[in-house]
Structures are given as C-alpha cells and as structure tokens.
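**Student:** Just below sit the structures, each encoded as structure tokens.
What follows draws every value from the coordinates through simple rules; no lab data is involved. What you see is a predicted model, and the numbers here were worked out from it, not measured in a lab. Cβ atoms are built from the backbone, for glycine too; each structure is taken alone.
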Structure 1
C-alpha cells in the first residue's frame, strides 16, 4: 500500500528529483490529491528539493495527463481492424501504440 513515506522515499527522491535535474528550470511536477501525495512530509520533500508543483482541485480526473493518455490508447486499440482478444495481444498492442506516441515531456 502506498503511504506518504513510501511516496516521498521512492517516487520523489528516487525518480522525480532525478527527472527534475534532467529537465531543468522548466520542470513542473503534477500529481493528484490522493492522500499519500498530500501529507506534510511530501510537501516538505518537494520544497527541500526545490521542485515546483501544481496544486489541483480535490477531484479532477480531467486534469490528469495520464487520463488523456489512457483515453488515446483506448481509442487507438478499439480502432484496430482486429482488436486484441487475449491479454498478451492487448499488451503487445498497447506497447505498439505507445511507441507511436509523439515524444512529450510528462512525468506520470
């Protein structure tokens, strides 16, 4: 189960901090308002690493970049002449579609 401590120690410190270093000053971190993302130790971790983040409304699935990615994937898979019928086919189709996405600068 994801906790604020795990989120800070694993996601923020091991991934987001390094990604921010690669992106530079234009980096803006976005996450939703689920409980592990909103506790004080997470805010303190973001501040101590000088990571700019966006505050979101409490329930805002339409703002999530990942929701839009899933929607595009769903539409692309459904539009195939032969949609996948088995889990392995679905996995291959998803990977194929992801490889054709434009290179965008997101952290999900």
Structure 2
C-alpha cells in the first residue's frame, strides 16, 4: 500500500467506468478531486498458494476527509489476474493478513 505517484494522480479510468457513479466527464472528476482534496492510495493484494497459482489485484482508491473521517470516493481495479512478480512493485507498506 502506498500513496499514488504523481503520474497516477489524474488517472481516473474512463468515462464509461465513471458514468454509473454520476460523472458526466473526466474533467468533472478531476475538478471535484482537486476541490475536495482527494487523496489516492495504490493497493496491491494477492494470494499465495506456494504452487504459482496466486491471484493478484491492483487497485487505486480515492478518499476524501469528511467530518474528521476518511470516506472512500472511488476505486479503480487496474489489474486482476495471476500473480506475476509485480505484487510488490512501487514499494510502500506491506501489510500481511493476520499480522
């Protein structure tokens, strides 16, 4: 888990994916993110079965602070597939289940 890189901070997927959330344009999403001071996190989650059959999911989450608490605004699944050796890409904090 890590903060988004500068190059990722304006990557809000496509309008096709955002329209069901009520957005009319990518520019609207970008403006709302700036005005509301959204913060982004990149989270890679994976399973390990020690047989090379793990599943990897890479997600970008967008949050904003509201009344002293963080509220999730959007998430975008960037990758869903087999573990491919990139699960620890970009550094960040490793949080292990049950630890």
Structure 3
C-alpha cells in the first residue's frame, strides 16, 4: 500500500512540474511575440540595404495599406506595426524617423 502511495505522489508531482513548465514556456513565447514589430512599406517604395541593416524590426513587408481593414487612415510610405495586434506605432514618410524610433 505504501508503494502505491509513493508512485501516485511521484506521478502527480511529475505531471504538476510538466504543467508548470508548459505554462511558463508559453508565457515567455507570448511575451516575445507581443514585442515583435513589422515595418510596412506602403506602395512600390523600396528601402536601401543600409537602411534595412540600421532598422531594429523583426520583418519588413511591402504592399498597399488597407485603411478599412486595419482601422487606421494613413497615406504615409512607412508604417511601423505591432505584429500581434496590427496596431500602428508610428506612420511617416521619412525612414530616418523610424530608424531613430526603433533604435532607442
């Protein structure tokens, strides 16, 4: 009977540790995903390799901004966006302002 109690205690301890580990890893991953940013280049505008290297963003996307889809009306060339929520952080026509902002 004592062996059965020890095995049960060990089983529940291992399961508890696994659950705590799983929750912790997911929380850390979500934290890092919430901090990721995208530079959206509106239109056919391109950025130079020097500008790309000096930016501190996770990715760069080109395309046309849809005002209705993202609930943010802008006609600027460069739009800095949070990846998870697609919330606009800064929108400007000058790439140097975004480089300054991302390297703070």
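**Student:** Consider the structures 1, 2, 3: one of them gives 46, 16, 8 for Cα extents along the principal axes in Å, for residues 45-84 alone as calculated from the coordinates. Say which.
**Tutor:** Numbers: 1: 50, 21, 11; 2: 46, 16, 8; 3: 33, 23, 12.
Structure of origin is 2.
**Student:** Rank structures 1, 2, 3 by volume of the Cα convex hull per residue in Å³, for residues 13-68 alone and report only the one at the top, that is, the highest.
**Tutor:** Numbers: 1: 93; 2: 122; 3: 113.
When volume of the Cα convex hull per residue in Å³, for residues 13-68 alone is calculated for 1, 2, 3, structure 2 comes out on top.
**Student:** May I pose another question? If helix-only ellipticity at 222 nm (-39500 (n - 2.57) for each DSSP H run of 4 or more, over all residues; to 500) is calculated from each of 1, 2, 3, which structure is the one that comes out at -3500?
**Tutor:** 2
**Student:** Compare distance in nm of label points 7 Å out along Cα→Cβ at positions 37 and 53 across structures 1, 2, 3 and report the one with the greatest value.
**Tutor:** 2
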